[in-house]
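Peer 1: Scrolling down, you'll hit the structures one after another.
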Structure 1
């Protein structure tokens, strides 16, 4: 059995390589990721009321996150393209932050996991919020992007301890 600490994207000579998934069983893979953007109270209020020149921040950011998740293979070197992946992104206002919390879920029947797609979807959604709101609040902070859970594949299921 392979040492789990072995770097899978580096060959024996130290060169980058794609992981060969051709022999892997096709199974349903699922991952959930989250992150947040901390805003000023005024910026959050303007996001929630739609009082911004660029339009509906939440809806545009959700769409951008979906698109980003589907383009992960174009952004992350050596990441496999996942045909038919279902990407869902939801953004919710959190007045206690204040800010927006993003969550992405990605599911695919395939031979490789979808963790990177879920993390990318959250990242792109939050970057879109920043882009659309920066004229109101340049001090926003994107924080806490992380994987919450993954299911499927040879390594089975994993869920964060928190």
Structure 2
């Protein structure tokens, strides 16, 4: 999937590297705020930010919405705006799952991602762009996106 250059309106944590630590740091009301905002992909996203998008003493894991680069609308108090470049992503989607088994569903997809070798299709992982997680919803399976770039020849 090719994502265009876009803004991300996001809420940073302090040191969170995953959802549970993030909720402990910022609370669980962030998602509700994000759900009320327009998004390029139609829903909020969770991101693991590369260092270049992090502020000092802020978390790797954040939640936000992707917006058009021309977005000039309101930004909720305590949220930041970053601009991400156009990038290509491999989309990994697991099987539908029972809601109470979401941790296993996430783990299965992340293990598959870790084992996948994108050089088989002429790409390598792009650590300059964030990993993207969509809300784990049982009816569609867990979805995570990881940035790739073409291999140089």
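Since every read-out is calculated from the coordinates, none of them should be taken as a lab result. This one's a predicted model, so the numbers in the text were calculated from it and none came from an experiment. Cβ atoms are built from the backbone, for glycine too; each structure is taken alone.
Peer 1: Suppose you compute helix-only ellipticity at 222 nm (-39500 (n - 2.57) for each DSSP H run of 4 or more, over all residues; to 500) for every structure in 1, 2: which one lands on -8500?
Peer 2: Clearly, the read-out refers to 1.
Peer 1: Next up: Who wins on relative contact order in percent (Cα under 8 Å, 6 or more apart) among 1, 2, i.e. which is largest?
Peer 2: By relative contact order in percent (Cα under 8 Å, 6 or more apart), the leading structure of 1, 2 is 1.
Peer 1: Figure out for me which of the structures 1, 2 the number 0.35 belongs to, where FRET efficiency 1/(1 + (r/R0)^6) of positions 28 and 68 (r between Cβ atoms, R0 = 25 Å, to 0.05) was derived from the coordinates. Working shown, then result.
Peer 2: Working: 1: 0.70; 2: 0.35.
Derived from 2, not from the others.
Peer 1: One of 1, 2 was used to calculate distance in nm of label points 7 Å out along Cα→Cβ at positions 20 and 116, giving 1.9; which?
Peer 2: Numbers: 1: 1.9; 2: 2.5.
Considering all the candidates, the number was obtained from 1.
Peer 1: Given a value of 3.8 for distance in nm of label points 7 Å out along Cα→Cβ at positions 12 and 124, point me to the structure among 1, 2 it was derived from.
Peer 2: The value was obtained from structure 1.
Peer 1: So Rg/Rh (Cα atoms, Kirkwood Rh), computed for just one structure, reads 0.95; which one of 1, 2 is that?
Peer 2: 2
Peer 1: Between 1, 2, which one scores greatest on distance in nm of label points 7 Å out along Cα→Cβ at positions 76 and 100?
Peer 2: 2
Peer 1: Looking at structures 1, 2, which one was mean count of other Cβ atoms within 10 Å over residues 36-43 calculated from, given that it came out as 13.5?
Peer 2: Working: 1: 19.9; 2: 13.5.
Structure 2 accounts for this read-out.
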